[in-house]
Structure 1
Amino acid sequence: MSGNRQIRVFPSPAELALSLSQLLVNESQGSNGFTLGLSGGSLVQLLSRELPKTSGLHTEGWKVALCDERLLPFTDPESTYGEYQRHLISLGILSESQFVTIDPSLSVEDAAADYTRKLRELFPGKDLPAFDFLILGIGPDGHTASLFPGHPLLEVKDQIVAPISDSPKPPPERVTLTLPVINAAKTVVFVATGEGKAAVLKRILQEEENDPLPAARVSPAHGKVLWFLDEPAARELTCPVEKHSVL
């Protein structure tokens, strides 16, 4: 994974978010139909705070999907799309019509099938959707999207979207992109902040394991992986990193 990997370390989450937003704007410029995959959690707040202030922001041609989603009504505070509605769409930066969302009224299997159909429409004629830019989080257990350690979904090769009904992290029912789609992206950015992520980042970025953690399996064949970390998250790393300060 090291050949196309960069690790960037920032003094604070605010500086990380500013640099991430600028990178997003830079990579979307000149793109005819920029395709972006977003994750939830703290990323919603980071982007909502910094993206509106980023110079050169033009989102008219963007299409935004979610790397995974909980099978909950959008009004539920745990819904990732609901959080983007409340914190980012409400600012007028992106419109609801630019998002590709699950249908939470369906069963988890039907929601995955429906989301698959929507992504096929977003990437017509492609066996494997190739996003321009994916932003992923990482859990203290090494999971990313809704791909969890030791779970059979890690081995799925014939689906671009998969249902999960036994998530070890609640809620149990979710829909997630599979590894083949994640690894088809042109740019993947992992975002991790806080000392609670330090130990798992050391495992992922410095240790070779026979059964790699889900985040360690992300290695785009024709793309690049960037790790955006704050200093507490990176504190156990001894491998080469790029120190950044943008404020």
Structure 2
Amino acid sequence: MGKTALVTGGGRGIGAGIVDKLAAEGWNVAFCGRHEAEAFAERTAELEKRYGVGALYVRADISSRQDREALLAAVLERFGSLEALVNNAGVAPTVRCDLLEMTEESFDRVMGINLKGPFFLTQAVGRYFAEKKIAGVIVNVGSISATVASISRGEYCLSKAGVAMATKLYAVKMAEFGVPVYEIRPGVISSDMTSVVKEKYDKLIAEGLTLQPRWGEPADIGKAVAMLLRGDLAYSTGQVIKVDGGMEIGRL
């Protein structure tokens, strides 16, 4: 039936770009989000028709252990196996506010979805790979916010810094099972999350924020993930792949 990849948060934005690229390369694609399944019935049917692969959408909040367990069970029931996990689901703070005004509720929400969820989903999938002796692949979608401080969304920066360390931790652990673990670190990507700051970043990009003078697109991230799932960087476990248009290169 072919190989299957699970992409969290695959219904929109960067996640949708990843799903499209993997399906185009022949992967069965399972993806999840917080909307009801009916909202993605047309999309899954289109993916199957266009690319000749299997497609499954599951409603799941990855910060919930019950939802994570149900998600993995649904994928295995539909496809019989799983060969790749792409931890992409993530949220920004509902309200951007100064670091001295951040609430514990916002902190808990962002950390639950952006860090706790992928950490424990990776644990579950890692156990599955180990038990079934599957030489799978795990990719975490992080952010330049792991290293670039933004005091109006500190909880987001902390969550992505945690994802960076989780990548290293799981790269060490999963090496004994032949499973590489990577982090893709996007820069300024055009998506629902960044639409609220489009004018700001249009100006910054025009002024030279990125060496390549354009917004990144979800397809840019999809290509990077596909490369890793193909095994093009098989001897590079634990590494960070920056897809940021050269934004983080220090300049004088």
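Structures 1, 2 were shown, and volume of the Cα convex hull per residue in Å³, for residues 19-106 alone at 126 was computed from 2. Taking distance in nm of label points 7 Å out along Cα→Cβ at positions 11 and 59 as the criterion, the top-ranked structure out of 1, 2 is 1, with the highest value.
Identify the structure, out of 1, 2, from whose coordinates relative contact order in percent (Cα under 8 Å, 6 or more apart) was calculated to give 21. It traces back to 2. When FRET efficiency 1/(1 + (r/R0)^6) of positions 195 and 235 (r between Cβ atoms, R0 = 35 Å, to 0.05) is calculated for each of the structures 1, 2, the largest result comes from 1.
Tell me which of 1, 2 gives 12.5 when you compute mean count of other Cβ atoms within 10 Å over residues 27-34.
1
Computing helix-only ellipticity at 222 nm (-39500 (n - 2.57) for each DSSP H run of 4 or more, over all residues; to 500) gives -7500 for which of 1, 2? Checking each candidate, the match is 1.
Each of the structures 1, 2 was assessed by Kirkwood radius over Cα pairs in Å, for residues 139-218 alone; the largest value belongs to 2.
Read-outs: derived from the displayed coordinates by stated rules, not from any lab. Values in this document were obtained by computation on a predicted structure and should not be read as measured data. Cβ atoms are built from the backbone, for glycine too; each structure is taken alone.
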